[in-house]
Structure P
Amino acid sequence: MQGTETLTGFKKYINLTRPHTLTASFVPILVGSAAALVYDTIRFDIFICMLIATLLIQSATNMFNEYFDYKRGLDSKESVGIAGAIVRNGMSPRQVFTIAVAFYVIAALIGLYITFQSSIIVLIIGLIGMAVGYFYTGGPFPISWTPFGEIFAGLFMGTILIVLTFYIHLGEINSFIILLSLPVAITIGLLNMANNIRDRVKDKRSGRRTYVILVGKNTAILTAAIALFIGYVIILYIGTIHENSSVFLLLPLLSIPIAVETIKLLQQGNKPIELIPAMASMGKLNTVLGLLLTIGLLLQAIFY
């Protein structure tokens with residue numbers, strides 16, 4: 001996680017992308033592609049293109065976040081959990097915004113290639129996803145200022161991205177891929193919630209009405225625990241009962257200790273700096289659960 005140190009040179013540009021958040025973009029591509037392999041072969045060029053495009057969009061979304069939060073006076077040199085490109089590392093707001101737009105343009109060009117290889121639906125959903133990325137912190141009514149930030153993050157970066165990846169490879173959608181997407185979507189949404197728990201005091205002061213601010217820290221943590229429980233129940237279902245079940249799909253259950261530890265860290269921390277370990281743990285949970293699910297799907301594709 002980012003602290004409050006000043007970065008220079010190439011490091012400040014890398015930090016601008018907020019690397020610790022990028023697992024939320026590549027894990028869904030891995031899961032969606034591995035799920036497609038259960039049914040058929042996939043095109044490696046499409047897989048790589050989707051991986052690059054989603055990393056660019058996620059990075060650009062983080063940059064827009066940095067830009068608009070600075071413009072609204074929300075960030076300072078002491079702020080925890082930001083890239084600090086503007087307030088600490090000497091980049092101008094214009095630089096940050098320009099890089100974000102450039103990333104979007106490159107992602108759109110890659111998206112056009114994917115569209116020509118699959119369906120116009122891909123382009124439409126891709127453009128909607130880019131709009132959500134921009135308006136998450138931009139525009140007159142930013143999504144991140146509402147109680148629905150976690151839902152939008154989980155839906156678009158989790159369920160829609162996984163299902164879209166599956167669709168691009170196979171040209172169809174089924175209940176199996178929708179169910180598979182939900183545990184990943186939950187951890188992505190909760191990554192946002194952990195961020196909002198950390199920033200709740202600053203957010204309330206700025207006028208944000210996030211879910212955490214509306215219900216309070218304790219209820220938000222309880223919500224997170226219930227959501228994780230539901231996610232693991234879904235994993236149990238697709239691993240044992242669903243028509244495409246296999247024992248390999250139970251591998252994500254190995255991430256339960258990380259989930260328990262994450263909830264404990266959220267309960268123990270109060271100040272922003274104290275909640276950095278909880279943020280890191282939630283990011284780790286998203287990565288580990290997603291990778292275990294990917295491995296399980298690959299094993300199912302090989303042995304079933």
Structure Q
Amino acid sequence: MEPMLAQLARELPLGDYLYEPKWDGFRCIATCAGGGVDLRSRNARPLARYFPEIVEPLREHRQVFDGELMVPAVDGSDFGALLNRLHPSRTRVEELRRSTPASYVIFDLLTDPARPFVERRAALERLTLRPPLSLTPITADPAVALRWLEAGKGIDGIIAKRRDQRYEPGRRGWIKIKPQHSVDCVVGGFRPLLDSAGVASLLLGLHQDGLLVHVGVASQFTAAQRRQLFQDLIPVACSLSGHPWEHGFNLGRSPIGRLPGSAGRWVASEMTQDWVPVHPVRVCEVAYDKLDGIRFRHPARFLRWRPDRDPEHCRTDQLAC
């Protein structure tokens with residue numbers, strides 16, 4: 001089952017809503033049946049082998065849960081430690097479960113997704129969950145939700161859900177508020193530093209109407225980040241031939257246009273390739289301030305890689321309306 005998604009908004013909606021923290025971790029659908037447990041990321045990748053300490057207590061249940069995998073830390077959660085848990089070595093997985101144990105914060109029950117959210121929540125509250133499983137807090141008071149947002153502590157934002165809302169897989173039917181605007185973008189290429197093996201800026205895209213549309217760049221890296229990004233992206237570097245931006249950046253319905261602050265003039269016959277195309281398979285989360293249409297007005301700020309996201313799901317409908 002695909003997870004239900006949320007549309008970014010600038011303010012909390014008021015009215016017949018309930019509010020939950022948006023946790024800073026991996027979205028995870030847990031299907032528990034007959035003692036077996038299947039954990040799937042937002043992009044349907046299997047996660048159970050990486051988190052045996054989560055699988056074990058889930059064997060006691062016979063439900064389908066939606067929740068967030070996290071590695072708790074003193075200041076809330078450690079996303080870097082969570083990324084490190086995705087290790088191919090079984091021995092290393094066992095070491096990491098002891099050194100950086102994960103938790104699973106459950107916020108929805110999908111056994112009967114057609115039921116209103118308040119009924120699904122009530123059914124969740126009747127279950128007995130033992131650590132590292134827990135039930136996310138919830139409030140009907142927007143002032144409490146805003147205090148959660150201000151406090152941080154592992155919270156990436158606030159999710160607002162209508163009381164009568166059914167669970168709709170793949171649809172952006174919830175509303176999310178974040179302390180800063182952020183979006184998951186596809187990296188379509190990068191501009192290299194001429195004097196070193198580093199990245200000057202990332203070229204970012206989002207899908208719209210079947211096209212990978214260029215929405216801006218991310219820059220402002222430390223020297224160490226520039227080198228690491230270069231190492232991350234060189235393995236997926238590719239020829240311009242066949243690339244979504246082979247004939248220039250897609251602006252609206254025209255494949256040709258000039259993007260201020262990006263590489264040169266984007267007319268295929270005149271273009272100087274001062275950027276390196278990469279296969280559009282890597283997803284990163286970036287922070288931005290203002291939009292001009294669907295483009296970032298200023299360079300975005302790279303936050304982190306998101307290996308739990310599918311490039312095809314990085315669409316312009318994520319942007320704050």
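Readers should treat all values here as calculations from the given coordinates under stated rules, not as data from a laboratory. As the structure is a computational prediction, the values presented were derived from the model and not from experiment. Cβ atoms are built from the backbone, for glycine too; each structure is taken alone.
Among the shown structures P, Q, from which was the value -0.31, -0.63, -1.01, -1.26 of log10 I(q)/I(0) by the Debye sum over Cα atoms at q = 0.07, 0.10, 0.13, 0.15 Å⁻¹ calculated? Going label by label, the one that fits is Q. Looking across P, Q, the calculation of helix-only ellipticity at 222 nm (-39500 (n - 2.57) for each DSSP H run of 4 or more, over all residues; to 500) that yields -23000 traces back to P.
Comparing distance in nm of label points 7 Å out along Cα→Cβ at positions 46 and 222 across structures P, Q, the highest figure comes from P. To test your reading of the models, identify which of P, Q gives 20 for relative contact order in percent (Cα under 8 Å, 6 or more apart) when calculated. Attributed to the structure labelled Q.
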